[in-house]
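Listed after this line are the structures, all set down as C-alpha cells.
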Structure P
Amino acid sequence: MNQTISERADAPIAVVGAGPIGAGFAIVFARAGHPVRLHDPEPASLDGARRYIANSLAQLAEHGLLDETTDAIAARIDHVGDLGTAVADVAHIQECAPERLELKRDLFEQIERLAPQDTVIASSASAIPASQSASHLKSRERCLVCHPANPPFLIPVIEIVPAPFTAPACAERTHALMAGAGMKPIMVRKEIEGFVLNRLQGAMLREAYCLFRDGIASVDEIDEIVRNGLGMRWSFIGPFETVDLNTRGGLAAHALRMGPAYARMGKERGQDDPWTADLVERATAERRELLHLDDWQERVEWRDRQLMALLGHRRARDAKSG
C-alpha cells in the first residue's frame, strides 16, 4: 500500500507566516529533524526570520539545548516566497498569519487549493477557532487549531483544538506530530474562544488590571507577586496540584477551607461560579488518580526540592551576572 504524503517521515512541513511564531515553529520542527519550508510573501519578513532563527539557535547552543550544530538545524529550513511551492507535497501545514479572521479565511482558501488533499491545515490562532476560520472550506474536516505559547521552541505546551467538523484522525495525527517534535500537546475537548491557555492567562490579567485600577498594588508589585510567588510553583506544577499540595487532605480539604472565600471574591467581580460539591468531587477524583493521599507528603517534599533547585539556579545566575 502506498503511503500518503502525511504519513511519510521524510516529507517536509510548511510553516506559513514568518513572524516570531512562524520562525519559532520552524525551529521546533527543524530541531526534530523535519525539513521545513518557511513561507512569507514579504522578502523583508523572510530576512527577519533568518536573523531571528540564527540568533535563537546560537542562544540555544550557548545554553546546551541543542543536540546538533546550529548549521545542521538551520540547513533544514528553506525560506520560500511562493505559497504554492511552500505547501506542495508537505506532511503538515502550520498557518501563522496575523490574528485577523478575514485574512485567515482567505489564506485557508489558498492553501486548500494548493496543498495535498490529505494534509492537515493547522492554525496558530490565539483566539479564533477553526469553526470560524475554516468553516467555508470544502475540505474543512482536515482543519484545526494548534495554538502554541510564545516562543514555541522554548515553551513546549501546545493546544490541539479540533472544530466540530474536524476528522478525529487529523487531530490524532497532529497530536502525534507535535509530541514527536518535542512539544507537550494538550487535546482541547470542546472548541471555545481563547482555548485554555489564554483563558487562564486572561483570568489573571483581568484581576491584575482590577487590582491596579483600584489602587491595591502597582504594576510591578503585582508582577513581583507572580515572579517570586505564584510563578515559582507554577514553573513545575499547575493550579490544581498547587492547592492539592498546599493543604493536608488535598484538593477536597482546600475547597472546603477556601471555597467560600473564592466565591465571595468572584461575586465581587460579577462572576458567580462557585465550586459546587459535585465539581470538587470530580476534580478531586482526577487528582487522586494522579496522586494517592498516602503519597501526599512525599510529593510535598518533592515540590520543596524543586523550589530549592530553582532558587539555587537563580542565585547562581545572579552571582554570574554580578
Structure Q
Amino acid sequence: MSLPKAELHLHIEGTLEPELAFELAARNGVTLPYADTDALRAAYRFEDLQSFLNLYYELMAVLRTEQDFADLAHAYLARAAAQGVRHAEIFFDPQAHTARGVGLGTVVGGLWRALERSRAEHGVSTRLIMCFLRDESAESAMATLRAAEPYLDRITGVGLDSAEVGHPPAKFREVFDAAAALGLRRVAHAGEEGPPAYITEALDVLGVERVDHGLRCTEDPDLVARLVRERVPLTLCPLSNVRLRTVDTLAAHPLPAMLDAGLMCTLNSDDPAYFGGYAGDTFDAVRRTLGLGDERLRELARNSFLASFLEDDEELRARYLAEVESYEFR
C-alpha cells in the first residue's frame, strides 16, 4: 500500500534479505551454513523471539565494512520508498557488531552514507536510533553510549531491544538517564513477550517517549487508560507478532480493539526480511485480514507522523500529514 507513512520500528539488520546476505558473504569471504537462498528462507520458521534472534545474529557475520552497511541501508530505503514510506526512524544494534570486531565508526559511517542521501535519492527522511541489547550488561550499554558520543550528530535517540523476558527496563536506568542528559530521545521495546509491568517501567524508569510493541498493555486496563490519556505511541508490528508466535494468527491480532480503545497505534515491519513484509505489506495485510477501513488506515498513517521525532522540522511533518489526508484509496 502506497499510503504515505512513517516507519518507527525497523531494525536495519532485520532488512538483510537472503540474496544480499549471500552477496556480502561472497564479498567478505564468509561461509554461510546454508546451501542457497531457498535453504536460508526455509530457516525462517521461528518458535519464539529467541529462535529468531539466533538466526538474526548469525547472519550479521556478513556485515563487515562501511560499504556493507551502506548497501544494507540503501536496499531498505529503496524498498520502503516503493511502499509509501516518507520517513524512517531506523534502529541499529552496535553491540552486535563491536562484539564481532566491527568498529562503531564503521557501522555508523556506513549507515550514514545511505541515510544522508536518502531524501535526494528516495524521498525518505530519516533518523537513526542506537539500541542497547537488553540481554547484555548495563555496563556494556553505558560503554556503548560513551563510544557513540563522537557520532551523536548522526544519532537521534536510543532504544532497548533483544531478548525481553528476564531483562526488565530498570536494568538500564543509568544509561537512559545519561542518554537524556546528552539530549537523546528515548524509546524501548516493552510488552512484546514481557509483561505489562515492563511497559510501565519503561515509561516511569527510563522516561521513554514511545513504546516499541506494547502489545501486552491490553492485559492491564489501568495501563491502557494511562497510555490513552498520555497519548503514548505504540509501534506495533503485526506480522512480527504472528511469526514469533506472540499472536496465533493475524486474524486474532488485537489491533482493532486497541484502536477502538483510543490507543495511539502505529504499524511497522520490525525485521521485514524475516517476517514476510515491509511497511506497505503490513498495511495491506491488516486491511485484508482485519477488515480495517480507509479511515482507520489513515489514522494509523497519521499517528506514525505524529509519533515521529520530527520536532526539528515541523514544516516537513505538516507536509507529510497533508499527503496522508489527501491520499485516495483504491
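Throughout, read-outs are computed from the coordinates displayed, never taken from laboratory work. In this text, all values refer to a predicted model and were calculated from it rather than measured experimentally. Cβ atoms are built from the backbone, for glycine too; each structure is taken alone.
Can you say which of P, Q returns 0.50 when FRET efficiency 1/(1 + (r/R0)^6) of positions 36 and 244 (r between Cβ atoms, R0 = 25 Å, to 0.05) is computed?
Derived from Q, not from the others.
Of structures P, Q, which gives 0.50 when FRET efficiency 1/(1 + (r/R0)^6) of positions 28 and 228 (r between Cβ atoms, R0 = 30 Å, to 0.05) is computed from the coordinates?
The correct label is P.
Identify the structure, out of P, Q, from whose coordinates mean count of other Cβ atoms within 10 Å over residues 12-19 was calculated to give 20.4.
Corresponding structure: Q.
To which of P, Q does the computed value -16000 (helix-only ellipticity at 222 nm (-39500 (n - 2.57) for each DSSP H run of 4 or more, over all residues; to 500)) belong?
For helix-only ellipticity at 222 nm (-39500 (n - 2.57) for each DSSP H run of 4 or more, over all residues; to 500), the value -16000 is produced by structure P.
Which one of P, Q has Rg/Rh (Cα atoms, Kirkwood Rh), as calculated from the coordinates, equal to 0.93?
Working: P: 1.01; Q: 0.93.
The read-out comes from structure Q.
Thinking only about relative contact order in percent (Cα under 8 Å, 6 or more apart), which of P, Q has the largest value?
The maximum falls on structure Q.
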